[in-house]
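Multiple structures are listed underneath, in structure tokens.
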Structure P
Amino acid sequence: MTFLELTDFDAHIRSSDLDKILASDFTILDDVELFAIERIKAEIEGRFDTTAIFAATGTSRNNLIINFTVRIVIYEIYSRINPRNIPDLVQFRYDDTLDVLKRINNEELNPSGLPILKDTEGNDKEFMVLKSRAKKAYDY
């Protein structure tokens, strides 16, 4: 694995359960981890320096990104086994992760510790999020 470590899964799934799910073939984790990293990059790369985020190692890695990556990996592992029988908690965590990533990209949430993209002069890139007001119905 390039970004995650096996100990990162301990907070989400017992190691014995992970071993059973993977049938002791931990090479599956490499493929699924790459997918999870690309999924996260697709959500936040317009605002954050994802190369720097995923190049970090050890304790310099962002805990929020570790958590999100593990959640996506676990969901993908379950969906490869039986997509119709994904545990509710795994599904909830996956959906929550994608929702939070979208909110982070839309500047509704601002996590600390993530490196902001820089422009060619080395200054933080400025972003503008365009939104509209919710349509109101005044018909009675």
Structure Q
Amino acid sequence: MGNFTYFIRERVQVNGIERGGSYEATINDIKSVDSRVMSIYTGSLTEIINLNSFISGSVKYVRVTNISTGSINLQLSGSSAQLNLKLDANGSLVFNSEYISSTFNNFVYGNLQSIKGSPIDRESAITYFIVTT
């Protein structure tokens, strides 16, 4: 077992004033890590991560990053609905659990089960990183 630490740093300078912040977190007792770079092809919906293959409650960190110059449609499938998000070039989406069960503005999502992607502009590529306990 190991410990996983991630660090988020945000910086911007506007009109000579620097703003931003940083955040660091550690997740203990990590049992497995999976990371991959994969192509997402035009005209298809490619499964990136299937969370049904993990033990319930074991997913502690998921990051999907678009490493392409074009945008990608990410389809997040929950136990009761699907949500589509546009992930622009160099954009990332981060989760710290597969449990997203909630209602927002009459939209019931349910637990995250899978993440799929399709390119909006042309063939694209993503990288993902997933940590489980």
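Nothing in this text is a laboratory measurement; each read-out follows from the coordinates by a stated rule. Bear in mind the structure is a predicted one, so any value in this text is a computation, not a measurement. Cβ atoms are built from the backbone, for glycine too; each structure is taken alone.
Identify the structure, out of P, Q, from whose coordinates relative contact order in percent (Cα under 8 Å, 6 or more apart) was calculated to give 34.
It must be structure Q, since only it matches.
As an exercise: helix-only ellipticity at 222 nm (-39500 (n - 2.57) for each DSSP H run of 4 or more, over all residues; to 500), calculated from one structure in P, Q, equals -16000. Which structure is it?
P
Could you tell me which structure in P, Q was used to calculate distance in nm of label points 7 Å out along Cα→Cβ at positions 27 and 115 as 3.2?
Answer for the origin of the read-out: P.
Among the shown structures P, Q, from which was the value 12.8 of mean count of other Cβ atoms within 10 Å over residues 11-18 calculated?
The read-out comes from structure P.
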